[in-house]
Structure I
């Protein structure tokens, strides 16, 4: 079960609320799939490799729950101030953020979105198209959550 996560790569989010939304979303997908409690080894949390914001929170949850962490990003991830999260699997596609979007969508089976900007929105559209092409029920594979409080200006 490969769960993709998109959202703001920024510390200017309500990280407590974002963590709760991510945990609830992961549990919702696992329950809907009917996954037994011992499936931790079969779950991968896949996001943008950066060590900040929603991706970092998703990886921290994955590590604490025994899930595999996967980073899919562009070469640009190595040049950001926040650094990269020490994932178990990493894939670099292209030079600039966004170049990896299609590879990310191709890799995942489910998507959780917690806020996010233009790239997150584009990846939600790509994932929705993937669901339709595969005759998957979008409502069973895509969870979109909004934070009640976002700090800063996006």
Structure II
């Protein structure tokens, strides 16, 4: 008769239920610190253990990507523009001159916001923070893009 022998080594401290709870906490409280996540479960475990389990589940603490502060009316205007120009051909777009401006900060921002997310979620709005201009030194760049006829 064949039977499995007990495996050597220590049993995992966290059960599957505990791991699911940790995953739920990181989904609900995306900006929580590792200590806050560790304290959310009832078992007494080290924060390093929680971090190791989350990494094994594919959840990492990353610096949140900054996005421009857009209001709902901005999204409505973008959608209206896209709908009104859906039938344009390449020749129509070649007649358009695109302009943009951007501000670049010369001093490093030391207050970076971190979020818990899985790979590939960095562009989701839930994992981004609104970009606010600081009062530090910055430079404004303005650009114009237009097609060159050959």
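Suppose you compute FRET efficiency 1/(1 + (r/R0)^6) of positions 6 and 102 (r between Cβ atoms, R0 = 41 Å, to 0.05) for every structure in I, II: which one lands on 0.10? Answer by label: II. Each of I, II could give Cα extents along the principal axes in Å, but the derived value 39, 32, 29 comes from I. In this comparison of I, II, the computed figure 2.7 for distance in nm of label points 7 Å out along Cα→Cβ at positions 46 and 62 is attributed to II. A value of -8500 was computed for helix-only ellipticity at 222 nm (-39500 (n - 2.57) for each DSSP H run of 4 or more, over all residues; to 500); which of I, II is the source structure? The read-out comes from structure II.
Values in this text are rule-based calculations from the coordinates and carry no lab data. Model, not experiment: these values are computed from the prediction. Cβ atoms are built from the backbone, for glycine too; each structure is taken alone.
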